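The data blocks that follow each hold one structure.
What follows is calculated from the coordinates using simple rules that are stated; it is not laboratory data. Because the structure is a prediction, the values reported are computed rather than measured. Cβ atoms are built from the backbone, for glycine too; each structure is taken alone.
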Structure I
C-alpha cells in the first residue's frame, strides 16, 4: 500500500510510505532501473522502445507534475 504522510522540511513536504517504509530516492531509482530493464527484455530494441517508453512516460508525468488520464491513454496504461 502506498501512503503519503506530512513531512518535516516544509509545510507542503510529503513522505512516500510503501508498506510502512519511507522510500528513499535511491530505492525509487533502483525500482525504476529494474522496470526499465524488464521493459528492455519484454520489448527489445530496435523493434520496440523497451525501457525508453517507460522513461518517456515518467518524464511527461514529471514535467506536468501529474499522472493524467491523457498521458496514461497515450501510453496505453
Structure II
C-alpha cells in the first residue's frame, strides 16, 4: 500500500521508497536522491489528494498518484 508520511516521503508497505513528493499551486513533483544525484519528476496532473483515493472534490486521489508514479518509474 502506498502512503505519504508527514515529511512527504513516499512509503510502500510502510517502507521508504527513496522518493518524496512536493505539491505547489502550479504542479506536483516527485524527487529521488537514491542515485546520489537529485532526480526531479514532474507528475502529469497538477494536484493530487494524497490522503485518500476518491476525494469528494473530484481531484485525483492517492491511487491515481500511485498509477502515475509507477508509469514513470517503470
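Here mean count of other Cβ atoms within 10 Å over residues 7-14 was derived from just one of the structures I, II, and that gives 8.8; the source is I.
Ranked by relative contact order in percent (Cα under 8 Å, 6 or more apart), which of I, II sits at the highest value? Max of relative contact order in percent (Cα under 8 Å, 6 or more apart): II. If helix-only ellipticity at 222 nm (-39500 (n - 2.57) for each DSSP H run of 4 or more, over all residues; to 500) computes to -15500, which of I, II did it come from? It must be structure I, since only it matches. Here FRET efficiency 1/(1 + (r/R0)^6) of positions 15 and 39 (r between Cβ atoms, R0 = 25 Å, to 0.05) was derived from just one of the structures I, II, and that gives 0.35; the source is I.
Name the one structure among I, II that log10 I(q)/I(0) by the Debye sum over Cα atoms at q = 0.11, 0.28 Å⁻¹ of -0.24, -1.58 was derived from. Provide the component values of the computation, followed by the final result.
Values: I: -0.39, -1.23; II: -0.24, -1.58.
It was calculated from structure II.
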